[in-house]
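What follows draws every value from the coordinates through simple rules; no lab data is involved. For clarity, every value in this text was computed on a predicted model and none was experimentally measured. Cβ atoms are built from the backbone, for glycine too; each structure is taken alone.
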Structure I
Amino acid sequence: MGIEYRSYNLGDEITPLIKTMSQEAINDFEGSAGVKHPTQFTDTEFAQERLGTAGTIASGRMSVTFCLELMRRNFGADSFNRTGMVDLRNLRPVRPGNTITFTGKIIDISREANGNKITVEINATNDEGNLTGVGKGSVIVPSGYFAPEE
């Protein structure tokens, strides 16, 4: 099996990640962090009292986690787990039943000592077309993944 080279260009859109939020997924996410008591994420009455909302919302940490998944799937765990980062600003709540599409577009490519740093503009958009989060992610893709320069 030969080397599979990768090619990235400014303006390229990466493969989107689509997630549908369910209360069960939100509860599992919160439970994985050891949260056992009612919160605005897991309990409707608590959310109504604390936030004044009609129901629960997903933690912004879930959206960050999905952005990490977006980057990892597009640039490979081998690179992203070593050099990747994501910075996301949550703009509006994500609620159970929402479908969120995470998209990315390459906005910068710069040479580093051990590869090319790829910077991606990330957007999270709900099924109503509203941005729920915006941010950036980056990863250093090792030089060995790029075709030799001529």
Structure II
Amino acid sequence: MACCGLMAYIRFMSSPHALEARRRIREEAAAIGIDEAFISRLVDEFYARVRQHPQLGPVFDGTVTDWPEHLANLKQFWASVALNAGAYSGRPMQAHLRVPAIEPAHFGEWLYLFEQTLRDLAPDERAVEHFMVRAARIGESLKLGLFYRPDQDLKA
């Protein structure tokens, strides 16, 4: 993001409208049991399961060199996604582009395991839905960004 674009973004994210929207989202999430503590527990448990998964574990273990740092980033990411916290400033697509072991089928496995973890931990079905809508959208976006090549599909 260019300097002027970044400044405009910062002004927008700290505007009264944005701050009010952020407050409302956090209130709604808290009402169904979603807060930073829940997100921390979810991320820790989910990625413990990922590391044990026969297909996903090797992809992550072959890529992540500092699990505590990675988990901290993921907690910021999910707080931004679930609570509109604005805590995450990474670039998920670029990070995933650097992982040649990722295959399209991994996204379905990841989403299934994520939902199972949510069902085991979430205090409310609405919390499961809150995360799953977002997780499905994010997964589909990453999968399309990594694998959708319409010019190659036309040649096949």
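Comparing Rg/Rh (Cα atoms, Kirkwood Rh) across structures I, II, the highest figure is found for I. Thinking of I, II, which structure, once mean count of other Cβ atoms within 10 Å over residues 66-73 is computed, gives back 20.4? It must be structure I, since only it matches.
Tell me which of I, II gives -8000 when you compute helix-only ellipticity at 222 nm (-39500 (n - 2.57) for each DSSP H run of 4 or more, over all residues; to 500). Derived from the structure labelled I. Each of the structures I, II was assessed by Rg/Rh (Cα atoms, Kirkwood Rh), for residues 26-89 alone; the largest value belongs to I.
Each of I, II could give FRET efficiency 1/(1 + (r/R0)^6) of positions 34 and 74 (r between Cβ atoms, R0 = 30 Å, to 0.05), but the derived value 0.50 comes from I. Structures I, II were shown, and FRET efficiency 1/(1 + (r/R0)^6) of positions 58 and 114 (r between Cβ atoms, R0 = 41 Å, to 0.05) at 0.70 was computed from I. Across the set I, II, mean projected area of the Cα convex hull in nm², for residues 50-129 alone reaches its highest value in structure I.
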